[in-house]
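Please treat every number below as a calculation from the coordinates, not as lab data. Quantities reported herein were computed from a predicted structural model and do not represent experimental measurements. Cβ atoms are built from the backbone, for glycine too; each structure is taken alone.
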Structure 1
Amino acid sequence: MEQTPELNGINVAHMQEFKKMCGQDSSKADHNPTLVGHWIGGSRSRVEFKDKVLNVGGPGNFDAMQLLLASLIACDVDLIAVHAAFLGLKIENLSIEVTGHFNLQAYLDLPAASGSGYDAVSSIVRLSIPGATPEQVAYLKARCERSSPIGDSLSRAIPLRLEFIATN
C-alpha cells in the first residue's frame, strides 16, 4: 500500500527517515531532557522545559500521580499512531483508559507495607482502524508492550539519584 506523506497526523516519510538514521547510528535516538520545577504554593508546582510550562497539582490541575498515568496514555497514543502510519493504516478512533492503584501511607510518613508509588497499572486500548488485519492489531499491541518508553520505564526499576541542596 502506498503511504501518503501524512497519515494519522504523522509525517511518515520524516519518521521513516528518522528510523533509518537511528538504525544506522543509535546515538541519534538518545534523548536526555532536563526539566525544572518550581514550588508555587501548597501542592502546586510549575514545571518548565525549554519554552514549555506545565502547572501540576492544586485546584484544576492534574496531580503528579495522575500525570504519570497521563504520560503513559500520551506515549502509547503516539506510539500507536506512528506504527499504524508505518503500516499504512488510518486510525478512525483511538482512546486509552489507564487505571492505577497507590497508597499514600508512606507519603504521609505513616507505617506502610510498601512504597507510595503505583503497585498496579492497567490499560484498555480502544482502537478503530478499518481494514486492519488481526496480525496488524497484534503488532500494534506488541509495540505498546515492548516499545512504549513510558511503559518500559514503569515496568522496571530505574536508578534514581537525589542531590539535596539546602540553603539557610
Structure 2
Amino acid sequence: MTNPQPRACMTIDDFEVGLSFTKPYTITEEMVIKFSEVCDDWNPLHHDAAYARTTVFRRPIAHGMLSVSQFSGIFGMDMPGLGAIWLHQGANFLAPVYIGEPHTAVATVSHIDAETNTVTFTTECFDIDGKKVMTGEGKLKPVPAKVKARMERKKA
C-alpha cells in the first residue's frame, strides 16, 4: 500500500490570522478498539454499554485523544501539510464525543511568529449541533521557505 501524500506544503508566508481548516470526522467503535490497543486504555466507559448506562454519559464515549488526533491529520496533510513539525498541543474536554456521531474539527490561525517560524492555532471540535466538545491550542513550525524551494527544484 502506498501512503497518501500531504495535500499542501505551506510556509509561514502562506498564513494569516483567522485562516482556518475544517475537517468532519466520526469516531467508530473500530477506531476506539484500535486506540485502546495502542494506548492500553480499556476503561469500560469506552467499551461497555451496560457500564456506560450507569454513568452520567448514559452510553459509551470515545477517548478524548481521538478528537485531538484529528488535528494531526489537519496539520500533517492540509495546513501546513508537508514538512510541518507539531511542537505543542493543549486540550480541554468540554463534552462527550459519542461513538458513531458526526463531529467537526476546526484549526484556526491565532498567531504567527515569523522570527521563530511558528504558527499558533486555536483547535476546536464541535458536535452535529454546533456544541463545542473540545478546545485547545496547537503550535507548529511549517516547512521553511528555503526547504520548500529546494524540494520543488528536486521535483523539476
Structure 3
Amino acid sequence: MNTQFAQALFGSTGGFAALVLRVPAGLILAAHGAQKLFAWFGGYGLEGTGQWMASIGLEPGYLMALMAGSAEFFGGLALALGLLTRPAALVSAIAMLVAIFAVHIGNGLFMSNNGYEYALTLFVVSVALAIQGGGRFALDNVLLERLGRGAAYRKPLAA
C-alpha cells in the first residue's frame, strides 16, 4: 500500500479527544443500527424498519433499512474501536444526513418534536472524526504501523 495513502487513511491528528468522541458516538450508532438490523433494544428489525422506510418514500424499504442499519451498526463498531475511522465516519455522516433530511427536518431542531438536533450532533461528530482520524488510542495506528513496517522490508522490483 502506498505510504501516503496509508497515512491519509489511518493517520490521525487527533489525540485523546478523538477517543472521547469515537467511543460514545460509535456505541450509540451501533445500538441504533442493531435496532434496525436485529430488532434489539426495542427496534423493529429489518422487516419493520423496511416497511416504515418505504412508507416515508425511502424505497425499496428493506434495502434502505439494511443499508442504514449496516452503516450505523458496523460503522459505529468501527468508530468505537478506531478501526478504519475515516471511512466509518464518512459512512456514518452520510447516514445521519439522510436521517436529517428524510425524517427530521420538517419537525424543527428539537428532539422533543422528533427534530434533527440529535442526528445533527452525530453528523458533526462523524465529520470531525473523518477530518482528524481516530486519535491516539485507535486500531488505525496498529494498521498504519504494520503497513509502514511492511513497506520498509519490501525490496524494490528489479528493472
Worksheet item: With distance in nm of label points 7 Å out along Cα→Cβ at positions 8 and 136 computed per structure, which member of 1, 2, 3 shows the largest figure?
Response: 3
Fill in: Label whose coordinates, when helix-only ellipticity at 222 nm (-39500 (n - 2.57) for each DSSP H run of 4 or more, over all residues; to 500) is calculated, return -11000 (choices 1, 2, 3)
1
